[in-house]
1. If we compute FRET efficiency 1/(1 + (r/R0)^6) of positions 109 and 189 (r between Cβ atoms, R0 = 30 Å, to 0.05) for structures P, Q, which one ends up with the highest value?
2. For which of P, Q does helix-only ellipticity at 222 nm (-39500 (n - 2.57) for each DSSP H run of 4 or more, over all residues; to 500), calculated from the coordinates, equal -12500?
3. Out of P, Q, which has the highest value for volume of the Cα convex hull per residue in Å³?
4. Once FRET efficiency 1/(1 + (r/R0)^6) of positions 61 and 157 (r between Cβ atoms, R0 = 41 Å, to 0.05) is calculated for all of P, Q, which comes out largest?
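Values in this text are rule-based calculations from the coordinates and carry no lab data. In this text the structure is predicted, and so the values were computed from the model without any measurement. Cβ atoms are built from the backbone, for glycine too; each structure is taken alone.
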Structure P
Amino acid sequence: MWPDEKKMLCLFKVVEFLSYEKDILLHIFLTFALLLCVITLFILGSFIHYWDTPVVKANNRTVSFILLVSILLSFLCVFFFLGRPVDITCLLRQVSFGNFFTIGVSCVLAKTITVCIAFKATKPGSSWRKLISYKVDNCVVLVCSSMQVLICVIWLLVSPPYVEYNHHTYPGKIIIQCNEGSDICFYSMLGYMGLLAAVSFVLAFMVRTLPDSFNEAKYITFSMLLFCSVWISMIPAYLSTRGKYMVAVEVFAILTSCAGVLGCIFFPKLYILLLKPELNSRNIILNKTKN
């Protein structure tokens, strides 16, 4: 409790968190998260419907499917950040987002590496042809995702997140928030995700001018540039805010970066599948490759 101005009465302190009842910002995030989930499901359904067409096959449809599912799960992780924090949501929100989005970024990296190998393998007598049969893309997704899982397991074993009642930041106000436990593990999780995104960006930028049948590289470049820009600008904003506004900054970064990856990589394909079906032809793809 907190004394009034005359110090005659004890008043209850204001309790602050991102509330479903009081905060319009939460409903904005909720609306955008649900809308993006519906869009992702629509793209996922479209890819399943056109599973055997050249455009879907061109850039590893299995990895594309895993990427779409990981983006969908990343959008759903936003719900762990909304409402009154409790022990289970504090425990799951950073870990679930970190793992699901790392799987997505690993898929992007695998797609980029696949583009590089596919182009190198077209040259006569190239030793890169051997790598195509080794399912390098699946190995990249598995290994890169496993590293993030290991970081999160160590985090949960050493110092897991928990609910914290902050009485000290603002007089007369109690901030109900999630204490991340180990700051080292938290920033290691974010840093590892950023490292994968940076590697994907550099590789995609290097191969962005490859033939059009492998044109995902240019879209990956834009998506990873957007991802890095959002999270680099998010870090100082995150560190300079407290309470529900700190949560709002992270939710905004999650929605924006996931939407950027979804739009940059999949909207061009969706455009061809739904609006330009005449371009969804193996002959056109081969002609573009020859050019």
Structure Q
Amino acid sequence: MASEFIDTAEIDTAEIGRHYDERSPIGDVLRDGHIHMWYWYDDEDDATLAEAVGRTSRKVADTLGLRPGERLLDAGCGPGATSVFLATDYGARVTGISISEFELGAARDRAAAAGVGDLVRFEYGDYTDLAYADDSFDAVLALESLQNAPDLAVVFGELFRVLRPGGRIAFSDFSLESRAEPERVAKFMASLKLRELPTLAEWLEHARGAGFVPEEYTQCGPRVFGRKSKYLRTAMPRRQEIAERFGEAAVTTFSRRHLGFFAPRPDQIGYVIVSARKPLR
């Protein structure tokens, strides 16, 4: 575990909410309603940042095998673009939760603009103590939201509880690929407020520990964090546009807050996608 890399002092829910309130407004604009990672096939891939981020949404969601009308919990919904996509492309009935007031407001506006208010609703929700009854959902999506869990065992347990028997979970998140140069990894973790950085094997252990049965998993770090230089080349031409909208000081602060994110070598940080099922009773 990466607890050896960082002081895991208490980071409360309110602090994580502020973390996203501060970073999500610019991220929302840069990534067209998403704040999660990109996916580029290679350096010659000409996909825009929004397209590359959308690929990640599709790759993770496709592992769920969603059917029209199924009830889905988007656990850590961000500014709402993924929830809207799940409703429009799969016909799912989506409940998105976040602890960021900015994200909830942006998500509600996005759903209204897309005309999917009958399929999507957004609520303040802490996945360590969900307000939903047992067996409430057919599927759960957690796109880079588990990384901020105060206790992964508790969160996986709650997501397991609210899934019906036979229901599915798909999650994606960062993973540890190299223990060399731990100071680089520590900067990365501090930037994202991570308590731990599991390996792929450890992510699977967490899922199994809650009772899930993993059915599909992959490590696609080289096309995700490994393309961080591609992200910079793609995002930098929009700097002036973002500065005109948010102000030069806001852009400078946004960039400074992300310095630690870029500290690790491309091969140190992976990106895992895991799909698992809650067994039938």
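1. Once FRET efficiency 1/(1 + (r/R0)^6) of positions 109 and 189 (r between Cβ atoms, R0 = 30 Å, to 0.05) is tallied for P, Q, the winner is P.
2. On the way: P: -24000; Q: -12500.
Here the read-out was taken from Q.
3. On the way: P: 133; Q: 119.
When volume of the Cα convex hull per residue in Å³ is computed for each of P, Q, structure P gives the biggest number.
4. Numbers: P: 0.65; Q: 0.95.
Going through P, Q one by one, FRET efficiency 1/(1 + (r/R0)^6) of positions 61 and 157 (r between Cβ atoms, R0 = 41 Å, to 0.05) peaks for structure Q.
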